[in-house]
Structure P
Amino acid sequence: MKHLKITNILVVLFIFTLNSCKDSLAKKGKSVKIKTEKQSFNKETYLNSKEFDTLIDGKQVKLYWIETDSMKAAFTNYGGRIVGLWVPDVNGKMIDVITGMGNVKAYANSTEPYFGATIGRVGNRIAKGKFQIDGKQYTIPLNNGENSLHGGKKGFQYVVWNVEQPDAKTLKLNYTSPDMEEGFPGDLEVQVTYSITDMQSLKMEYHAVTNKETPVNLTNHAFFNLNGEGSGTILNHRVRFFADKFTPVDEGLIPFGQHKEVKGTPFDFTDFHTIGERIKFENEQLQFGKGYDHNFVLNGTKGRGMDHAATIIGDESGIIMDVYTQEPGIQFYSGNFMEGKNRFKSGVKDKYRTAFALETQHFPDAPNQKSFPSIILNPKDEYHTVSLYQFSVENNKN
């Protein structure tokens, strides 16, 4: 009996020491991976594949899945969209961290055209819908006040992409944008590869070639809520950007061509702050964007062989998302124009600031800003860029 009591005491001391070590790591901002038993995941419970099986513009639209035991992602080739992404929370429960629709018709009729979409030819804004290449002026349709946004009125979000699925973890989308589509010069052959890695990451890899000089700035416009679709506000998510500067904008959200230090402003996320902490501050830039809708200039902090762009933590789920990219910037959008007019696959509506976007990118209006990195693709070159969204969990959640 004496030996048993000593053993029990040692076990208690071991558990206490282990928990103390975990708490110490948590205070230092460390994250841990969790091992969970393989869970039953019935795809049809979440999405009815028949709701995506249709023809648009004479082309076949379907629902596609890529997956591992710990991560599931659903896509549709209509707009090259991420429909949903399931990852484990701190308790091992699978959480859908990307907002999306339950059928193609809802996407086609949505008042927000960019949910989960592959964006092109040019992500973000082009002032007045005009730019020049070698002295020749080009005009693209205006769809955002006086400016063009995300490729014009019929950008890649309305394209039915060709699909290849080489394995269970990979989806390849292909599209050839013809010369002068939406006013852009040159035939542009695009391939976007979405894949799940062994590091519990969603990898986005973009390739493009052209036969004429043309601007290219591809990205994905996933809307995230790390507490899960339909869980409410994202204002209590904690955010850190690896960016010391941002690009201030005018009332139309067109940059002035300058880099401004974030220090001393509501845009300073060099340490963790919640999204809502300063979003209502009296600040001209916040007023112009009706919140955060700005490009952050990455400072070159490395991770996964790329630039570490951001870390975001769901306050309820404990899910951590780290964003890595080969792009020089990231657009942070805090859901300022969500109006509750569309219904997600979970049945809830897209209410104000219930999701955010983090779009890896070159800078807005780059063709008209000589001080910004160029986005002009030459026929002799290949456009190639990679971004990675990696998921883990906090270790100080109960």
Structure Q
Amino acid sequence: MKFDQSGVDALMEITSRPELVFVRGQGSWLEDHHGKRYLDFVQGWAVNSLGHCPPSVVKALNSQAATLINPSPAFYNKPSMDLAKRITGASCFDRVFFANSGAEANEGAIKLARKWGQLKRNGAYKIITFDHSFHGRTLATMSASGKPGWDRIFAPQVEGFPKAELNDLDSVRALVDDQTVAIMLEPIQGEAGVIPATREFMQGLRALADEKGLLLIVDEVQTGYGRSGKMFAYELSGVQPDIMTLGKGIGGGVPLAALCAREEVCVFKHGDQGGTYNGNPLMTAAGVAIFDTLMAPGFLDSVNARAKQLSEGLLALASKWGMQGERGEGLLRALMLDRDDGPALVDTARDMGPEGLLLNAPRASLLRFMPALNVTEQEVDQMLTMLDDVISKVRR
């Protein structure tokens, strides 16, 4: 199959893409328009929690599509209620609002916190976020993010997001004033290079929020739904947040996200929040299929077994090649390089033959790994062998 340049010209230019078109996928593997296969350790940036085209999701989508797709969010539908009940039953939250993307869920969390501040904290609206954080690409979530330069791209930014340093509790405390309503963070900063918040820091944030009467918001768009080895990453530190956002893996590849909150924080009035597609039965049916797979006996045990295997394998590569080591939680991990050749490693891995390897370098000095949560032991071993070959090819 020839690469169709005319189709490229019809798409808005928003990123640099290689000249290949993926035409099918199954599990941890993708196939392009030439028939070449790729071992996928990106999985849509941790979106495909069960890999490409998981049978349980395909079955749920086919069945639901033939029954009811979207009656409008003005009415109840059973899959959305079923999924909301599952999420509240497995977490410390009481209510769920479904959205279409992580950025939309985070936008909702910001709105909910500010509405709570109007009602409970004399109009307080500031939300302390963190340097190098990533919360989405809407105007408010870009302003909340701590990515360098994002405060100038679409200026003026949305005000009210002072930035602290991750794992530095004093830097957070110094920013609290009478206009502060919440603290918002990723339990593991993904785009920054897989940097976990320590257990002690998360517990310190909860104590500080309680002391000052603030809300604690966890952005689990990338870390939630089994990615950390727990169903939700906040469980790693034993804290209970007030608000949580989910996305990416919650839908296993379809557009689905969630804003979750404790009952006393749910202060939206009718009309404050909504969305044409939000909580539609087609997407939430897929979410139910994903949830039930992840919560099946032994599934998270297998995630942690593969996480241990991947961590040990990356440490071995780091030792062999004189790199800085690895870090992360569960199946969200990073290999810290000793030089800025991450992009070259990504390109070489993709273009190698006869089978390619899909990797991600959010920073030039590291590689990020986000495989399917049901990746096999053999696939992890194969990736490590392929990566060793890639490093040898780039650095020899």
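No lab work stands behind these numbers, since they all come straight from the coordinates. These numbers come from a predicted model, not from an experiment. Cβ atoms are built from the backbone, for glycine too; each structure is taken alone.
If distance in nm of label points 7 Å out along Cα→Cβ at positions 100 and 268 comes out at 3.9 when worked out from the coordinates, which of P, Q was used? It traces back to P.
Ranked on relative contact order in percent (Cα under 8 Å, 6 or more apart), which label among P, Q comes first with the largest value? Top value of relative contact order in percent (Cα under 8 Å, 6 or more apart) goes to structure Q. Taking distance in nm of label points 7 Å out along Cα→Cβ at positions 60 and 84 as the criterion, the top-ranked structure out of P, Q is P, with the highest value.
When helix-only ellipticity at 222 nm (-39500 (n - 2.57) for each DSSP H run of 4 or more, over all residues; to 500) is computed for each of P, Q, the one that comes out at -3000 is P.
For mean count of other Cβ atoms within 10 Å over residues 156-163, the calculated result is 20.9, so let me know which of P, Q that is. Display every interim value, and only then the final one.
On the way: P: 20.9; Q: 16.0.
Corresponding structure: P.
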